[in-house]
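In what follows, structures are represented as structure tokens.
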Structure 1
């Protein structure tokens, strides 16, 4: 509803609420601040590598050959 009404205050509030829940969940999982930032960067790199993906005839996203699968091994090993 906030997006339809272009209510910037409510959009920002909603986005921050989602971020808060996500970051709190990662914290409760045992991740440190630096691990959360690292995980965020890993996902950003992966997402950017499939930015120009296309969909096949079944509308399933097809990734480029240079798609980077997120690898959280170094983070998970420390938990």
Structure 2
């Protein structure tokens, strides 16, 4: 049972990290493009994407917190 929970939560963390890293990669690519040609539309896309930064950090940290809580409960309960 504990191994199954560990596998599930590790998968959740991996998916959350992948999604966040994908967005950071997109942001990096837009910044490089903006630096090379300075299009105003790219600037707006960068600002919109950067505004989601706290949401990404929250998503990853919540996956870690949830995993910690479940393991603490599991340690005392089982």
Structure 3
């Protein structure tokens, strides 16, 4: 794993998390790191901007697959 930006460490920790009890915490940590990075000006449509956008989308997908789908499947009819 080659980390180029500081926020990527938290992002990769979320993506690689296998413990269901820890996944939401990792996602929140990654989101916070990304939000902190976005407080500083960034080159619009530059390499890091594109990676940040992709990471945000991936975290949403990860949450939908690992958290949200688990909540709906545990509801009994």
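Throughout, read-outs are computed from the coordinates displayed, never taken from laboratory work. What you are looking at is a predicted structure, and each value in this text was computed from that prediction instead of being measured.
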Subject >> When volume of the Cα convex hull per residue in Å³ is computed for each of 1, 2, 3, the largest belongs to >> reply: 1
Original post:
Here relative contact order in percent (Cα under 8 Å, 6 or more apart) has been calculated and equals 31, so which of 1, 2, 3 was it run on?
Top reply: 3
Original post:
Taking helix-only ellipticity at 222 nm (-39500 (n - 2.57) for each DSSP H run of 4 or more, over all residues; to 500) from the coordinates of each of 1, 2, 3, which one would give -17500?
Top reply: 1
